[in-house]
Structures are given as structure tokens and as C-alpha cells.
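Structures incoming, each one as C-alpha cells.
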Structure I
Amino acid sequence: MTHPTFDFNAFIDAGKKAWAPAVKLNELSAAAFERIARQQYAFAGEVLEFSLQQMQLASTVRDFNDLTARQIEVSTQFAERATQRSQDLIKLSSEHQAQLTKWFDQTVSESAKGAKKAA
């Protein structure tokens, strides 16, 4: 009596196919996390630079009016950079949301096709 051999390649292929949506989701999430982490790292550097500028102002100005004017100038520049950073984060979030929506729609569509074939 002969026994049919088990097809390991088919088993491995089925596993890869089953895990493909989860792998894609992880890739999208990791890419988004990296982009946001880089943004936050750059912003932390800008905060440090702003702090150093504030400390330098105190030691380089001659009177209170000059200090106030220079602090307003430095603070305005920092506020503009911070506003740009927040707009960039909103853009990154919107892009990630669009990618996740596309991934979800594609995954549901493929799952529905597979379910129709099985039925």
C-alpha cells in the first residue's frame, strides 16, 4: 500500500499567503513609525537649539529692551518651525491613514474572493 507524500511546498505557500496581509500591515506600521520618530527627533533638536539660543541671548544683550526684542524674534522663528512640524505630522498621519485604508480594502477584497472560491 502506498501513501501519498505530503506536499510541504504547498503547506509553506499556504502559510505565506495566510500571513501576507499581516506582514504588509507590519511593514506599513513600521514605516509610519520610523517617519514619525524621525520627525520627533528633528523637533527635539529644534527645541534644544531654541533653548540654547534663549540662554545665549541672556548673556549677549546689553539691555532689557534688546533682550525682549531678540526673544520675540527667536520665539517667533521657533513657533513657525513648530507649526510646520505639526503640519508635517498631520500630513504623515493622513498619508498613513490612506495607506491603511487601501491595505484594508485590498485585504477584504482578496478575502472575499477566496471565500467565494471556497463556497
Structure II
Amino acid sequence: MQPLEIWGGANMWVLAGLCFLGTFVWRAIGAAIAAHIDPEGGIFQWLNCVAYAMLAGLIARILLLPIGILADTPTFDRAVAMAAGFTLFVVLRRHVFAATLMAFAVMLLLTSLRSYGVLG
């Protein structure tokens, strides 16, 4: 017997409906209390700091202890890409998406230059 055969032929629709309800409930609760939350309050400032700290930790992990195919790239390339992304992040006053795209573009450029033999 398959795991979802318990519910009969409509098992996937039931499962999709339960998943929808499970996420909808939390969204509805969030929407209901959002008007009563001060975005400049201490809790949100703390959450913002935690989010940036997690991002910084992830970036440091990628730079210093990469895994997978990124481990085959030179540390210098990763550091230059990170520095370019951070510079744009500061220049554009904390625009994370633009900084991420910049870091990706620099990493892609350096990797391409190395594969064509332009960089040693």
C-alpha cells in the first residue's frame, strides 16, 4: 500500500488543501497582528540584527570554508567577489539584492577569466 492510499483517490487534493490551510492560518494571524506591531521597536531591531548576523555568518562560511564546487575556486576570487559586493552594499545604503548580484557577477567574471587562462 502506498503511503497516501489511505485517503482514497482524492488524497493529493486533501494533502494540498491541508498544506494550504497550514500556511494560510499563519499568514492570517500575521496579517491580523501586523497593524499592532511597531517596526521601529526593540524586538524588530533585534530581529534585524539577528538576520544580518546570520547573513554575515553565511558569507564568512562561504568565503573561508566552502563546500562543493565552490571549494575548487581560489580564496582570492571569493574574497574579491565578497569585497565588491560589500562595497556596493555600503555605497547603495544596504541594498542586499544589488550587492549579491555584484558579488555573483565578479565571481563569474573571475572564474571565466581563469578558465580562459587570462588569470593564473
Worksheet item: With helix-only ellipticity at 222 nm (-39500 (n - 2.57) for each DSSP H run of 4 or more, over all residues; to 500) derived from the coordinates and found to be -34000, which of I, II does the value describe?
Response: I
Practice prompt. Determine which structure produced the value 9.4 for mean count of other Cβ atoms within 10 Å over residues 59-66, calculated from the coordinates; the candidates are I, II.
Written response: I
Practice prompt. Match the computed value 15.9 of mean count of other Cβ atoms within 10 Å over residues 75-82 to one of the structures I, II, and report its label.
Written response: II
Item to complete: Taking volume of the Cα convex hull per residue in Å³ as the quantity of interest, name the structure among I, II where it is greatest.
Response: II
Worksheet item: From I, II, which structure was mean count of other Cβ atoms within 10 Å over residues 27-34 = 9.4 calculated on?
Response: II
Worksheet item: Given that relative contact order in percent (Cα under 8 Å, 6 or more apart), derived from a single structure, equals 14, which label among I, II identifies that structure?
Response: II
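No value in this document is a laboratory result; all are computed from the given coordinates. This structure is a prediction, so every number in the text was calculated from the model and none was measured. Cβ atoms are built from the backbone, for glycine too; each structure is taken alone.
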